[in-house]
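Each in structure tokens, the structures are laid out below.
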Structure I
Amino acid sequence: MTIHTTPAEASLPTLDLSRFYASSQERQAFIVELRKVLHDHGFFYLTGHGVDPKLISDVVTTAKRFFSLPLDEKLAIEMVKSPHFRGYNRAGQERTRGEQDWREQLDINTEEEPAELGPDSPAWRRLQGPNQWPEALPELKPLLLAYQAEVTRIGIDVLKAIAAALGQPENVFADIYQPQPSQLLKIIRYPGRDVAETDQGVGAHKDGGFVTVLLQDTTPGLRVRTEDGIWIDAPPVPGTFVINTGELLELATNGFVRADVHDVIAPPAGIERFSVAFFLGSRPDATIPVIDLPEDLKRAERGISVDPLNPIFREVGQNQLKSRLRSHPDVARAHYAELLASE
């Protein structure tokens, strides 16, 4: 399909989450708007989220301090040391569709003990475990865990609103994320083109979870591809998060909700881009059902998108492990060599 340039008037919609908790009339109007967005492309700016601006500011400021640490301090918690895919990656270490992403980042997920493994434990059980934290910046751990809790709250609120927009009870997804959803959080720095070897900050991809809650600092770069191949720029808007739907919702709605393709363009030479991405996912032992949508929505189902390079599984743990093995081949070789040998 031909990729067109972005029309000047094309932009992502903005939705105010507080309307979901307002009067019944306001709530219904919000649900109707959200339903259209979900079917169109699943990307929107979110206001009315209730996150303390100071927390947001502190997270961005402290993330920049982390990336300013000497390289050896960051490599002390390099992801390749973690079988749970937690820790620091230098720019160019993560891959999308086999190509290098020019961003450095720190990945954390739910802070927990490693799973107790037996001979018949599925390989994805090994994803459970502790995060790696920099000794040189002890304030980062409590700050990111506090932020992770807030964006988890937002993600679940958005998921409840999505359920209502699909004509379902608000808690329709609760059985597959309670008592503990996946809570992948990344703080990210994109170096300028004087460092990056291509313009691929992050290659074109879909997110694998329920919803993504993205905080952008001040430098643009995010783009969203619509169903008809048009790329829409999604520049930072102060006070908002960018929300997008992931593959779990596409699976659950037989394609009524689409997990749309998006990417990030590396910034110009001499300019850095910072963001904080949160991916709310299901429990890893869950299997994603197909929701029986109302007839008018069922008629608009488009089926599951098929990508030979990125098969989507209904078994959540299998999906999560597949994603991590492909995006972090160095960690895969270090800790999952027997899986690679069997492919």
Structure II
Amino acid sequence: MNTRIAVVPGDGIGPEVIAVGMQVLDRLNEERRLGLEFTHFGWNADEYLRTGISMPPGAMDDIRNHYDAVYLGAFGDPRVPDMKHAADILLGMRFQLDLYVNYRPVKLLNAGLSPLKNKGPKDIDMVIFRENTEGAYVGMGGIFKKGTPDEIATQEDVSTRKGVERIIRHAFEYAKRTGRKSVCMSDKNNVMRFGGDLWVRTFEDVAREYPDIEHFHMFVDALTMQMVRAPEMFDVIVTNNMFGDIVTDLGAALQGGLGMAASGNINPGKVSLFEPIHGSAPKYTGKDVSNPIGAVLTAAMMLEYLGFDEAAAAVETAVVEAIAAGETTKDIGGSLGTKAAGQAILKRL
């Protein structure tokens, strides 16, 4: 049976970088006979503005029941200021497909990309797991007396024992499987006392089941400081939805910028979603300047999740070689456009 992948290029620069990723996937699929079958979906701002529909009825069930993975571009368009279509598609998939693991490797592929003095690839090599279905992003809250001097806004942060335990356990299992030595849990329980208490107690409970793995806690402000000062102290980091959103962008900066960063939104063993973490960057749309490496490494991450480890490793090797040769986009020191940077990777496959 073929492995079915839904491709949703998205808005802005999304279609440009996903096109490069698709060239890589098509090349590997043809030459290595991987049996990948791709279906493209045009869910984006243009379609939403034309029809008023983010995803057609039944689309989520179709993805859930008939696909193995989703390869997704960025979402966001200034013509849709409330970002409704983006929330319906991206957050909709995260919540409705229960993609509770946000998986973010932070790996420096070339010493020349490090923004930190005297820190190289051996120092910047960590993995961040962000809880992806709870926290402040569940949309619970409201506004009272809107537009008046007495206006009140509430935004609720939701944590469940099930949700907290499964992401923490996933972090420990990953450390055990990959030979990582430690897991750091980060939150702000000195201020967010109730949710923080649940996170700390659960972390300690789960850690007792993994005595061979060091575990420690850091407040998120201390974590961000230490990620810059001493990134080598981290192997695996696990945190909540909001803080994870922030520290993974810091992680991207450590590896050379947002254009370098891949991510997975995973429900282990089930259909999962893979997307580069950069935004849609409307001002760069159509200018052939965007870095495609994040999209290419996201394709490699998806291949690894689907069981094609050798193909995934070949992609990373090709990216590393292209960076070493300086055949990249301007944001990481090269002089190539998006398409040419993609060709530099392709020729090394």
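Rule-based calculations on the coordinates, nothing more; no lab input. Since this is a predicted model, take the numbers as computed values, not measurements. Cβ atoms are built from the backbone, for glycine too; each structure is taken alone.
Side notes on the structure shown:
- Given 28, 13, 10 for semi-axes √(5λ) of the Cα gyration tensor in Å, for residues 236-283 alone, calculated: source structure among I, II: I
- For 2.3 (distance in nm of label points 7 Å out along Cα→Cβ at positions 68 and 188, calculated) the corresponding structure among I, II: I
- Winner on distance in nm of label points 7 Å out along Cα→Cβ at positions 12 and 324 once structures I, II are ranked, highest first: II
- With helix-only ellipticity at 222 nm (-39500 (n - 2.57) for each DSSP H run of 4 or more, over all residues; to 500) derived as -9000, matching label from I, II: I
- Comparison of I, II by distance in nm of label points 7 Å out along Cα→Cβ at positions 116 and 156 - largest value held by: II
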